[in-house]
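Given below, in the form of C-alpha cells, are the structures.
Values quoted throughout were computed directly from the atomic coordinates according to the rules given, and no laboratory measurement underlies them. Predicted model, so just to flag it, every value in this text is computed and none were measured. Cβ atoms are built from the backbone, for glycine too; each structure is taken alone.
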Structure I
Amino acid sequence: MTNHRLNLPRNSPRPPVRIRAVGRALPEHYADQETLIAAFRDAWATAHFNPDRLEELHRAVQVSGRYLALPLARYRELTTFARRNEAWTRAAVDLGEAAVREALRLTGLSPVDVDHLVFVTTTGIATPSIDARLVNRLGLRRDVRRSPLFGLGCAGGAAGISRASDLLAGSPDRVAVLLSVELCSLTLQLEDLSIPNLISSGLFGDGAAAVVLTGGTFDPDSPVAGPAVADTGSTFYPDTERVMGWDVVDSGFKVILSAKVPEVVRQNVRADVDSFLAKNGLDRSAIRHWIAHTGGPRVLEAFETALELPEGALARSWKSLRETGNLSSASVLFVLADLLASGEAVPGDRGLLMAMGPGFCSELVLLEW
C-alpha cells in the first residue's frame with residue numbers, strides 16, 4: 001500500500017477533508033425521450049388513461065433521454081419485486097464498480113488505499129449490500145469499513161459527502177469513497193397509472209457516481225487537490241413524510257411524489273441556506289458555484305427563485321437534467337463532477353452543494369477551493 005500519510009505534531013491545526021475526484025458511470029443502454037414516450041404508449045395501450053396527458057407530462061420534465069440498466073424490451077419481464085430487485089442487484093454491482101474505478105483512476109489511488117466505503121441508494125435492496133459485493137470485485141482491503149445507507153433519495157449524494165467527511169474528521173489520515181448507485185428505471189410500476197408514476201416514468205434515469213475524499217493529513221501536497229469540505233448541514237422538516245418516498249407494495253416500490261415538492265423547496269431552502277452560510281460568516285454573495293440536484297424543472301426553478309440566483313447559476317444542473325434525467329442521489333454528484341472537470345473553480349472560490357429528498361429534508365455542503 002502506498003504511504004500518503006502525513007505526521008503532524010500533536011494539537012497542531014489539521015488541514016480540512018478534501019474531495020479529490022468524482023467518477024461517473026452510466027449504463028450502456030440509452031433511449032431518447034421520444035422512444036420512451038412511444039414505449040409507454042404501447043405498454044399502456046389497453047389501459048384507460050389519456051395518452052396525450054402522458055406525452056404532455058414527459059415533455060414538461062425537459063429530459064431529452066435517459067440511460068437504462070436494461071435494454072428497453074426487457075422491462076416487460078419485470079413483473080414482480082423479486083425480478084426487479086434481482087436485476088437491480090446485478091446492474092448495481094457492475095455500475096458501482098465502474099464508478100469507483102473511474103474515481104480512483106482520477107486520483108492516482110488504488111483500491112487498497114481505501115479505508116472507508118460509504119454506499120447510498122434508494123432504488124433497490126441487497127444483503128450482503130452492494131458495497132460488500134464490491135470488496136472482492138475491486139480488491140479492497142479486508143479491513144475496509146463499510147457504511148451502507150438506504151432511503152435518502154435525492155438528498156443521498158449530499159448526505160453521503162457529509163457522512164464521509166464526518167468519518168474522515170475523526171480519521172484524518174484516511175481515504176473514504178462515497179458510492180451512489182441509482183437504477184430508477186427498475187422501480188417502474190407499469191400497473192400504476194397515477195400522475196406521480198407517470199411523471200416519474202418521464203423524469204428519473206439510471207447512473208452511478210463515486211467520490212474520493214481524503215482526510216486532512218492524507219497527502220496534502222497531492223497535485224490532485226479538489227475543494228475542501230468546509231462545513232455540512234442537515235435540516236429535517238416535521239410532518240412531511242408523505243411529500244416524497246416509496247410505498248412498498250407486492251410489486252416493489254410505488255412512488256410517492258407530491259405536487260407540493262417545489263413549494264416545500266421554495267418555502268424552506270432560502271432560510272436553510274442563509275442560516276447555514278451565516279454560521280460560517282458568509283452570505284449568498286460569497287458563493288460562486290451553485291451545485292443543485294436535478295429534481296426537475298419546477299424544483300430547479302424553486303431553487304433559483306427562493307435563492308434569487310443570477311441567470312445561469314444552475315446551468316450545469318439544467319444540463320444534467322436534460323442529458324440524463326434525475327438520477328436521485330447520484331444527480332448532485334454528476335453536477336459536481338461536471339464542475340470539477342471544467343476547471344472553472346479556482347483557489348479562493350466557494351461553492352454550495354445542495355440537495356433535498358425524502359423525509360422531507362435538505363442537505364448542504366460548503367466547499368472551498
Structure II
Amino acid sequence: MSKPSSHPPMMRAVRTHAPGTPFVLEDVPWPDPGPGEVVVRVAACGVCHSDVHVLDGMPMPAPLPLTLGHEPAGTIEAVGEGVNDWAEGDRVAMHLGDGCGTCRACLSGHPMCCPKLGAVGLHFDGAYADAVKVPQSVMVRVPDEVSLAAAAVATDCVATPYHALKCRARMESGEKVVVIGVGGLGSMAIELARVLGAGQIVAVDTNPLALERAERLGATDVVLADRDPVAGIRAATTDGADIVLECVGSPDTVAQGVNSLVGGGRCVAVGVGIMPPRIDSPQALFALFEYSLLGTFASHKEDLEEVLRMEAEGAIDIEASISERYPLERAIEALDILHKGGGDVQRMVIEPGLDA
C-alpha cells in the first residue's frame with residue numbers, strides 16, 4: 001500500500017485542452033497511485049518536437065485536457081498496491097509505453113504497435129508536471145552514474161534512434177549511414193552510429209551549425225541541404241546509403257531518404273510528421289533495387305536499458321546533448337521555441353525543481 005507523503009494537494013502541469021490551441025500551465029490534483037502504479041516526482045522531462053505538433057492541430061489519442069511530456073525521469077514518491085519491486089526514493093526513467101503483452105503485435109516483438117498501448121503523455125497524463133503516475137511496468141532503473149536529466153533524454157531522444165538502427169534497420173558494422181535532420185534525435189543517431197561501428201556517417205541538415213555539431217559527434221561527411229541533398233548524399237557515399245534515418249518528419253525528406261539508397265538499402269522514418277510522404281520514385285525501382293521504407297516508433301524497454309548502460313559506461317555522452325534547461329514555469333516558452341525553430345537547439349529539458 002502507498003505510504004502518506006508530504007506533498008501538497010495540488011501540483012503544476014502543462015496541458016493541452018484542444019488541438020491547435022495554446023498550451024496552458026495550470027494547477028491539477030497531485031496523483032495517487034492505484035494498484036500496480038507508482039507516482040514519480042519528476043526531476044526532468046525532455047522536450048520533444050512531437051509535442052509541438054499538437055499546436056499544428058495533431059489530434060491526441062487520449063481524452064482532453066491532457067498533461068503533455070513523455071520523456072520523464074525522477075524518483076519514486078509513492079507506490080500502489082501490488083508494487084513489490086520498487087520503493088520510494090528509487091531513481092527511475094519511464095519507457096514511453098506498455099503493451100497488453102498478449103496480442104499479435106506484442107507476441108511478435110512489436111509491443112509499441114499494440115492496439116491497447118498506454119503511453120505516458122499520449123494516452124494518459126504526462127510529465128510536464130511536478131509528478132506523474134505511471135504503471136510500474138514502464139519503469140527502468142537509472143544507474144548511479146547517470147544523471148536524471150540524461151536519463152530523461154535517453155527515454156526517447158536516445159532510445160528511439162538506437163531502436164531505429166539496431167531493431168528496424170538491423171545495422172551491421174561497416175555500413176554507410178545517413179542521418180537527415182541533426183536536431184536532438186539526429187545528433188544522438190550520429191553518436192550511436194559511430195559507437196555501433198558504421199563505416200561512414202553522413203549528416204544532412206539545412207543548418208550549418210547543426211552540421212558542425214554533427215562532425216564533432218562523429219559524422220565523417222556533411223551535406224548542407226540547401227539545393228539537392230540527394231546529389232550531395234550520393235556524391236559523399238559514392239553509390240548510396242545502406243541506411244538512412246529520416247529524423248525530420250517531412251514528406252520531402254522521406255523522399256530524399258528513399259532516393260539516396262543503394263541497392264538493398266533501408267530508409268527508416270524516425271521523424272513524426274502529420275503530412276503524407278511523397279515518394280516520387282517509380283515502384284519498379286523498389287522492386288529492382290530492393291529498397292525498404294520502414295517505420296519506427298519509440299523503442300523497446302530493453303533499448304532504454306541498453307542506452308542507459310552505454311551512458312553509465314561512458315560509451316556515449318547524453319549529458320552533453322542537453323543544450324537548454326527550463327523550470328516548469330517556462331515549459332511553454334521552451335515548447336514555443338521548438339515550434340518556431342531556428343537557432344541550434346539540440347535538446348531541451350524541463351526540470352520542475354529549477355528556480356524560475
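Odds and ends about this structure:
- Set I, II, criterion Kirkwood radius over Cα pairs in Å, for residues 62-125 alone: the highest-scoring structure is I.
- Structure (I, II) behind the derived value 18 of relative contact order in percent (Cα under 8 Å, 6 or more apart): II
- Computed over structures I, II, distance in nm of label points 7 Å out along Cα→Cβ at positions 118 and 174 reaches its largest value in II.
- Here helix-only ellipticity at 222 nm (-39500 (n - 2.57) for each DSSP H run of 4 or more, over all residues; to 500) was derived from just one of the structures I, II, and that gives -6500; the source is II.
- When mean count of other Cβ atoms within 10 Å over residues 102-109 is computed for each of I, II, the one that comes out at 12.9 is II.
- Test item: FRET efficiency 1/(1 + (r/R0)^6) of positions 46 and 230 (r between Cβ atoms, R0 = 35 Å, to 0.05) calculated as 0.05, pick one of I, II: I
- Computed 2.2 for distance in nm of label points 7 Å out along Cα→Cβ at positions 166 and 238 - originating structure among I, II: I
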